[in-house]
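Right after this note come the structures.
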Structure I
């Protein structure tokens with residue numbers, strides 16, 4: 001086995017062990033979410049009437065996403081689990097983040113209300129209507 005293959009194998013085993021440890025932690029401590037593992041990238045667009053925020057959340061179901069607005073900050077939290085069919089797979093590369101995420105977005109100085117949200121093409125689209 002080459003040194004490169006050995007490193008890849010050790011990395012895959014370490015990632016699998018971290019996932020098992022995280023799953024056990026949630027199970028024994030009954031905590032749904034721990035500190036965020038990753039922060040989703042976002043784009044923000046503004047018109048005269050609204051702010052549209054697009055957050056890249058590949059593989060995240062809409063029922064796993066919570067959107068809250070408080071004190072001029074939009075907070076989007078949720079969970080992206082590893083696909084269940086990959087639980088016993090050997091990992092060769094793990095670049096797409098998984099686990100608990102949180103994205104905090106400071107809003108421009110104006111009054112907003114959340115007027116809609118939906119998932120499209122792996123992105124959460126949040127509409128904030130200007131008051």
Structure II
């Protein structure tokens with residue numbers, strides 16, 4: 001079964017770039033362009049990984065990560081998260097969240113990003129066993 005990745009980014013070019021990285025490798029991808037859609041997408045799509053920008057319309061990435069990691073839903077509070085941002089200074093905001101497996105400043109190397117994605121998904125599967 002294909003692994004599912006939920007991408008949350010308000011920049012269509014970034015979302016499309018990520019989609020082109022993952023779909024040819026067999027991942028199923030869903031994209032949200034604002035923070036307001038994320039909770040519903042998490043429940044309906046049930047991703048294996050969440051990739052999220054920090055600055056989003058509606059609800060920002062920090063608020064979303066805080067609510068996801070504090071969820072009583074086991075699926076949500078074990079969901080690995082990778083943060084992407086044009087602002088490297090926001091990296092420190094996410095260091096205390098155990099679910100945040102990586103932080104990438106835009107632009108990033110696709111191969112490094114893909115490795116982080118595979119590691120995050122593999123870690124979740126290992127911990128679920």
key: At a computed 134 (volume of the Cα convex hull per residue in Å³), which of I, II   = I
ask   = When distance in nm of label points 7 Å out along Cα→Cβ at positions 17 and 105 is calculated for each of the structures I, II, which structure yields the highest value?
value = I
ask   = With relative contact order in percent (Cα under 8 Å, 6 or more apart) derived from the coordinates and found to be 28, which of I, II does the value describe?
value = I
ask   = Given structures I, II, which gives the highest value for mean count of other Cβ atoms within 10 Å over residues 41-48?
value = II
message = One of I, II was used to compute helix-only ellipticity at 222 nm (-39500 (n - 2.57) for each DSSP H run of 4 or more, over all residues; to 500), and the result was -11500. Which label is that?
response = II
key: At a computed 2.2 (distance in nm of label points 7 Å out along Cα→Cβ at positions 49 and 65), which of I, II   = I
remark   = Working back from 0.10 (FRET efficiency 1/(1 + (r/R0)^6) of positions 89 and 113 (r between Cβ atoms, R0 = 30 Å, to 0.05), computed), options I, II, answer is structure I
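Read-outs: derived from the displayed coordinates by stated rules, not from any lab. Small disclaimer: the values here were computed from a predicted structure and weren't measured. Cβ atoms are built from the backbone, for glycine too; each structure is taken alone.
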